[in-house]
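What follows are several structures.
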Structure 1
Amino acid sequence: MDFRWLDDVLVLLDEGNLSRAAERRNVTQPAFSRRIKSFEDWIGTTLLERKANRIELSPALHANEGEIKSLILRINELKQKFHNFKPEQIHITIATQHALMFSTFPDLAQITQAKSTNLDYRLRAGNRGECVSIFLRGDANMLLCYEHNNTPPMPFDSSVKRHLWGRDRLIPVLGGKLRFTIKPDLLISEDIPAIVYPERSYFGEILAQEKRQFATKSRTTNPFCETAYSAGVKEMVLKGLGISWLPASMVYRELESGEIVNLSNTYGSVELKIWLYANGENEASKQAFEIFQSR
């Protein structure tokens, strides 16, 4: 097995064409085709249907693209562990939602760094569903995520340790020149531009469930931009591009400085819990979890 074949397959999936894929891999097309054929021989099944003027990729390739990416990532992590090995070092990979990477992880790391200098972290940021999948398949040994205040923690089995790290809340915020459009009664125009969340995103789901105005396309009359990336939402709010909902922990400095205005007294807020999960069967995450619990 030549692990370069995995990268070859990913490029082929991206391009859908042998010539373009070979060019990106800086090899001739015949050489690239031989490498793909070697990969097929190693797998033990045909992955390309070769026709006169085109190829068709097996559905199995598309279905397992995520697994291939995960395998490449784990191989590269293993190589780094050999290169950077220190017997006393505890390596922790944390899957975390984007918002928590900005608002909570720095505090978590700062608190734990004072108790142990032997911890080093690797963050895998994504939406909540991706983070849970990363944790469940073993590509991260800890999970940091939000959960709605009225729902129980995720039903992991007894091998997973859990700790309530803190609390947060989603609040409606306005910044830039738009903060000067707030009326004396603290209401704003219904047709104000809104930066909304996709309804299938985690924040979009819970805000839609709570029927919060300006949260999703169905809850506003003037959606300016739709995105699940909360750090980008914050920057757009600061530029005065629209109203949106953000975790209070992400914008507390801007609220104190007056750059952003909190409209939760008018439009309400949504309470959240911040949970930390750890793989109890992994020695490194067990040690780190004990440090986190004793903060």
Structure 2
Amino acid sequence: MAFRYSMSKFIPFRDEEACARVRAIRRQDITKHANEEFRIEVIDDRVQFYSRFAIDIVERIRTAAEAGSKCVLILPVGPVPQYAIAAEMINRSNLSCRHLVTFNMDEYANEAGETAPGDWEGSFATSMRQSFFARIRKDLRPLEKNIHFPTHTNIASYYKRIEDEGGADCCYGGIGWCGHVAFWESHLGLEFGNDLKAYKAAHGRIVELNPMTIMQNALHSFSSDWSWVPPRAASIGPREILGARDRSFWLDGECGGPGMSWQRFIARLVAHGPVNTLVPGSILQETNCGYHILGGVADDVKIDFS
């Protein structure tokens, strides 16, 4: 028997036909895309997934070093395991990172828009220093002046700092439950309507977190405690993402037991739905971008009570 209903009112993207179309994409077809430079792949082995992520970072650093040039990277906090692997590879190969310039893509903020201090245990700055920079041998570590984090005092000009470094060689990232990249949330698209040109030119700001983002981050970072997740964040915008010379995105959103993933549908909507302002990650479709999906995230979307 058919059962008809509308999506919850808090969801900005409401194209039911598009949702049904991408929901029906089978695992064996998920890597097919009209843009050959939008490179979708499925990696089934979890160890290989994070190792490949680490290798991607380290090889960009190495290539720049051999060319005698800076390596400018926009980095996310999650996923995290790749950073320990990358640091070990850097240490084992004595690869100097003095030429590495990093810009983290986001940071939590309170209701007044003030970003978390770098020593707060839940801050992305704390996570990055512990998971990556502090693991790199001191004589190989990037210069402190070359490590950047967005704050409420610099977010308005953060994009210019990246551009002043010659632009990012690569923007790394993932996809949030609502389709966000960094904390550039789905509801921000309501401000731009169908004006993709203006949307793509928008740079970083302090944003209100989407309800889905609150729940997603509670799930994977705050021991499921949604009361602990800050309400706002500093985030880069589409301008910074599209301004990079390359993009490398990694989707590992499995959770709970076998067969569970919060990312399975949004991975499809971002990669195969319409390019629009209400699904932020959809703008990646028109770029050169590696879009790497952990095996369980690529599995078919279906109702399953087992």
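Where a number appears in this text, it was derived from the coordinates with a stated rule and is not lab data. Predicted model only: the values in this text are computed from it and were never measured.
When Cα extents along the principal axes in Å is computed for each of 1, 2, the one that comes out at 67, 42, 38 is 2. Computing relative contact order in percent (Cα under 8 Å, 6 or more apart) gives 20 for which of 1, 2? Source structure: 1. Computing helix-only ellipticity at 222 nm (-39500 (n - 2.57) for each DSSP H run of 4 or more, over all residues; to 500) gives -8500 for which of 1, 2? It traces back to 2.
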